[in-house]
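Take a look at these structures.
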Structure I
Amino acid sequence: MSPHDLPEGTVSWRMLAVEARRRLAASPVVGEGSAEAEARWIVERASGNEGAEYALGLDDPATERGVAHFDHMLERRLTGEPLQYVVGRWGFRTLDLMVDRRVLIPRPETEVVAGLALDELDRLRPPAAEEGRPLLAVDLGTGSGAIGLSIAAERERVEVWLTDASPDAVAVTRANLAGLGRAATRVRIAEGEWFAALPAELAGTVDVVVSNPPYVATGDELPAVVRDWEPAEALFAGADGLDDLRVLVAQAPRWLRPGGSLVVELAPSQADAVAALALEHGFAEVEVHPDLAGRARAVVARAARTR
């Protein structure tokens, strides 16, 4: 008899966790290596017992609604849907973000890019303080809002604009902004293509432009879990994957203050091309930065300090 055939109240969360681990371990989608961690994520979400409460609540009886939620999530995961979409949220730096198929899944590589943007804001803070003004950061193609909301959450006296051309992505960003707390008062969201989404009066006033744009070449192979589930418009950028990066590098100088920075995520194979492009467009300093695996993952380009 399946545990689900027992009367309500006689199935514990521990029993469901064991079942989830067994089924996930036997699945070619997940496998033995990730089964335990993923089973915990699913049970945490279904039970509401998270963090330290998870172990304390394992022997509690599962409710009928909780079992239904557990079943639904487990079946979705077993069909190949990414765990992040299944549980509906994912951690990014200090934030717990809502994510679904409307936006890319936040990744550790992008946490590094957010950190580089924060470093550039810290570099620019003294001159801004001397001028008696807050810093201004813009996150273009924000998706879930991961980078821009992290900037607002982790630094005070920074005003942040988040933009995306996708109405669906903007809706997810707004949902995540609602959970940001007091820092949300320093954030604005706009729908539109790249810099066109911004008010014209911001031109020449932005301290840091940061973006994780689409950068996959249309002919490149992607893992099925990415190709089949994540939004294509947030992944692909022309024959060489540089279409959107070219736009960002070419247009950023008009929007940056003297000495301001452009920070972009890219594929390791694109770093040299984007660095060269930045120099061609008049950036005074260009640096390539690695991700946690040591692969080139971001370009930081700094505008000249005087025009």
Structure II
Amino acid sequence: MHRAPFLCQQESWLYLLFADESGTHGGSHAFVLGGIAIHEDDTAKLQTALDQLVIEHLGKVPINLEEYELHASELRNAKKPKMAGRTNQPSSVWAFEDRKMRLSLLDAAYQAVVDFVPNNVECPPVYFGVVVDNDFHSDWTAQEREQFAYEVLLNKFDVMLKRLRVDKGLPNKGLVIHDRRVLAERDIQSWTAGWRLAAGRVGQVRNLADVPLFADSRASRLLQVADLVAYSLYRRYDPQRLETKHFAALWSSFAEGSRELHGCVHYTPNYGSGSCLCEPCSARMEIEQSSDSVKRKRRKTPR
């Protein structure tokens, strides 16, 4: 007897969070995580747009296009082989290109991700950022600060997926793809597995399809976008630079918060004293004040 194919009652989609970190080197002022959450239907479209951007700035289609990575620090300060040998950093293909062009490409890449138009306006790309100052919980180890940052990032992504399901009826699941971190990959996967079973410091993660996966950023323009996000955050909070240009371009595209924290958050001991007036801290304060106001109204309302 012929049977009709099984049809799901409700179609589901996948949101991909591409993530990268900054500030793991010695002497860093903070540990930073940045990421872009993008619908699966839009990944190829954004990848193609960024490939074309690189080609336009190079003025040619190189055989090794994947080697021309949109890596922010390389575009700004690419190392030639001789110089790379002195600094123990790998040489960069960008070192043989004009620096003015590289900086123009860097600006254009930030603008391209901000201006990207998704196939479905109900599922736009959103950005996430977590900055944990080194003096935040000064009794914590570097690994504890990293673990906390990852939990915050994944919780924010999880909340976004929940909102899409509850507010818009879009039953999305999420998958995290992270730039390679050989020494930390098992830890990150283990932490995530635990948060899927029970709440940590922030909350339980309920909407991920699996633990984070890891890939080489040279193979993914979307991981390169995550690098751009992390880089903009790192320089925004670097006390030696306080560079806001690229962060300002991205700011309006970070996930908005309501009862929860804004999609970009800065953890600093200065927040409690009200002395940090950066954009994320100001947004966080506004959200918390709004939440307190709602609670006061509820207490005054007679039952």
Structure III
Amino acid sequence: MFTSFRALAAVLACLLVFSSCQKEYSDTIAGPGGSAGATGVFKAKIDGVQYTADIGATGSMLLGSVAILAYSKEKKFFAIQITDTVSGTYVFSHSSGHAMVLVDSTDANKDAFSTTQGTDPGQVGGSVTITIDKAKKMISGTFSGKLFRDSDGKQKQITEGSFQVPYTSTVSAAKSTDTFRVKIDGADWSAKSINAVTSGGLLSIIASEQNLTKVVSIQLPQAVTAGTYDLDIATDYAGLYLPDGLTAYTASPGKVTVLERNTSSKRIRGNFEFKAVLLTNSATFLQMTEGYFSVGY
């Protein structure tokens, strides 16, 4: 699942799930609500070694799903997705829609471990039990499970997991200095929330409504320079459109022109267009035209 289009894990797992996910790690990383250093508690043992989210942990409740995010100074990112908003116990599996993800940025292999990979039932599994306090906007729970990484066949065992995190029901509003617009089948659309995030050598420009009911994302290599590039899901240059937060269209074909990438001011701007093809039915598509972005990262 998480191969050459590596940011699909970050975009789908974070946006449908965990919007704006994994920036290059720092001591002031921001969560989905836009505030740095979220105040939640998140801990677990990874193959018997204690993990604590000492940068921050936070949550979101969007599009009928709950997401828990955790970040650590040792450069490990955890995410849990539950495709429901009711307190209870949920089983991680390929087909349940509930998932756990771990990314270790210190690993030579930057691909994610998750409960959605592997073919053998013994490779993945586990569960999470959550309690949602809507009055206090807090989610607490416990979890454990087995994670797998298709790209090298490695596995991680997660035990003694627990969390208590605040959650938000919107993503952060776009900065006044950032712009992302595109025509979707001829209809003008401008993003209300805009983020550029880095993960595993990739830069994802993520634009959405604040409740994630519409998402457009452009993926580029983190070291991209000015020029014109083909968009293709099989490469590190890719486009993604999520019209309702649940249905995925990808660029096939398309182009992105990076007009400028300023490494001093950390801003990137460019134009794009692509034919957005439904992942589950290539005969269904729409056109993304006159796309433009200018965003800090």
**Fill in**
If P(r) over Cα pairs in 20 Å bins from 0, in percent is calculated for I, II, III, the one returning 31, 56, 12, 1 is structure II
**Item:** Highest-scoring label, criterion being distance in nm of label points 7 Å out along Cα→Cβ at positions 251 and 283, among I, II, III
**Value:** III
**Request:** Identify which of structures I, II, III gives the largest calculated value of FRET efficiency 1/(1 + (r/R0)^6) of positions 75 and 227 (r between Cβ atoms, R0 = 25 Å, to 0.05).
**Result:** II
**Message:** When Rg and Dmax of the Cα atoms in Å, for residues 91-274 alone is computed for each of I, II, III, which one produces 17.4, 51?
**Reply:** II
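The numbers here are math on the coordinates, done by the rules we state, and not lab data. As the structure is a prediction and not an experimental result, all values here were calculated from the model. Cβ atoms are built from the backbone, for glycine too; each structure is taken alone.
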